[in-house]
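Below you'll find a set of structures to go through.
Each value in this text was obtained by applying a stated rule to the coordinates, not by laboratory testing. Everything quoted here is computed from the prediction, not taken from an experiment. Cβ atoms are built from the backbone, for glycine too; each structure is taken alone.
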Structure P
Amino acid sequence: MQRQVLALVFLVGCGGPNASLEVTFTDELVEAPARTVDITVVDSSDCEALLSVPHDEAKSVGSVLAQRQAAYPLDPESDLLDELPTGRALAFDIAVYDATPTLIARNCQVAEISASNDTQIKVPMLSLPLCATPPTALDLMIVLDLSVAAAVADISMGGQMIPRVRAFVASGFSAGTTVTVVTHGPAAPTVLVGPTSVLTEVDAALEPLPTMYLGQGEPYEAIAMGTSLLRARAVCGRRPALLTLVASPDSGALGSLDEALIGVAAARMEPADDIFTSGIGVSVDGNTALVDLLGDTLGVRYGALVEDTLVNALSASRLRFQSLIELVD
């Protein structure tokens, strides 16, 4: 049974009714890295608009009435926020950060603080924003294995693995889609390019990769990194998605599989928190790594040991990604 973790702080000062804020998580694994809470109170009644922009751009939606940071969990005795307006709708845009600091959860709640009665405001934290409006664009993360194992797999594909990924990117996406590429093998997981909506920039970054195969792969750490970046910048209107090509078993730190699983699925039993993932195993070891990560319930898996099956897997992935968004004429 999932336990609920909460932080509580009183918002309205002494001498009158109290307004209390509860910041809650439904999954202790998602909550575990939480270190800092940022509370932005906006003169607005439109959480969808707030969640459509990054947390630090709340002022573009309405007047910021208060902004405070505190260590997580919040001290229930802290006078963190006081003297807030009463009797009108306020939007509480709450973000939680880990130690790096990277945003790990965010949500927004509209509430009205009573001038005569105690007010309790509950904000359940989510790893992805829960939006009423369907997304119309993707935030696509591509994680590529450039290890020695990938070089061997590429030989079976006639050296066409990266060119086929380049063709996948060049064929285009819905307007507003951004693409990021993370690589691993020659070095620790690294952002190669992005996020960018300029596909020629992505193509230029991908072009030299067939000459760069080296080292041992760290697919789980790379996936954990990529999904962390997607969650940190997630906003309404743009759906995060992950494409990964895996050739090698993971050589990363102990626990990297768990980190990758949290990155893909976040809160257990909360499908809205999942990042849709298309995993393409380009070797037997790559297929095994993806089975261990995705199983039969998270995203989709494809085996692609030769060029033709890679082409089919990329084509199927494109269709699945496009199905995640609402196309706009």
Structure Q
Amino acid sequence: MFKILNKNIIFQWFLLAVGLFILGYQITNIQLPKEPIGFPVFFNFIFQIAQKSLITYKIIVTFIILLTLLFIQIYYSNNKYSQKPSIIPSIVYVSVLLLTHSSTTVTPILFTNLFIILILVINDYYFRFNSKSNIFYSGILIGIAILFDPSAIFLILFLIIAMIINTVINPKDLYIALMGLLTVLIFILAFFFFFDQLDILFTNFKQIQLFSIFRNPIKLSVFQWVFIPLNIFIFLFIVFRINQYYDNKVIVLRKKIITFNALIFISFITFFISNCTILQLIGYYFIPFSIVISLFSQLKSKFFISEIIVALFLIGLCL
């Protein structure tokens, strides 16, 4: 199945179109939930939009998803992960959104995913062209991402490790990234100051809640207790197989895979920081899922073993 899929771009577009159609139907059925508690100012602003106009919120969600798909494809093609044109990463991303119903839940994770892929794309340009402005933009994006979801603070650590892997790290570059982060903070403070709403900003800051995994009891069904460990094992196996395949490739490709490995393991920090529920936390891995499964689909296997492994993994996501 993967062999046919990788060779047939028309079939890929068909699957993506079907997936987007079903996803669009899911988005039209979004219901306004209870007001989220403990999230930063930008995400609260998004929720206020949803309260006033659910249609506007649906448009925002649709735009965020399409923009994420666009940058997933830019990242995938720029790194030449496939010898032929491929939109399998987008198909996988849409599939995991559908299976987990993530697009119908008002959480910051969709926004965080957009910032994750934006950071990957911008850093890729920095490592190739050594453009200092890209490091500054990365800092700005991380600052904005934190105002949607404090868990996005892990992107700071990822940025530092990615710089260590791909370049001779320069303290000046870290300073530039920090300046981008501080620019967002200064802008937000100035904005609320000029509109005489600093008290609202500080009140919002005080009510931010973190570490939900430690505060709330973990309630999972029997199937979830079985499939969550199974999915973790399958995902780690897929990552191992990809690393095994790229171990003999040129140093540039190996660095790209090592950098992506860093993202995978650093993202685990979000499980301890986030204010989302235990089942929503998997959303922080949607970008890694889309890239990793796409790479895994290109590896040769006998008796449809790769297809069976991915099928089990996707089934585990929807339970």
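Miscellaneous remarks
- In this comparison of P, Q, the computed figure 3.4 for distance in nm of label points 7 Å out along Cα→Cβ at positions 65 and 217 is attributed to Q.
- Parent structure of the calculated result -7500, given that helix-only ellipticity at 222 nm (-39500 (n - 2.57) for each DSSP H run of 4 or more, over all residues; to 500) is the read-out and P, Q the choices: P
- Which of P, Q leads on relative contact order in percent (Cα under 8 Å, 6 or more apart), largest value: Q
- Mean count of other Cβ atoms within 10 Å over residues 209-216 - structure with the largest value, from P, Q: P
- Given 138 for volume of the Cα convex hull per residue in Å³, calculated: source structure among P, Q: Q
- Structures P, Q, by mean projected area of the Cα convex hull in nm², for residues 49-168 alone: label with the highest value: P
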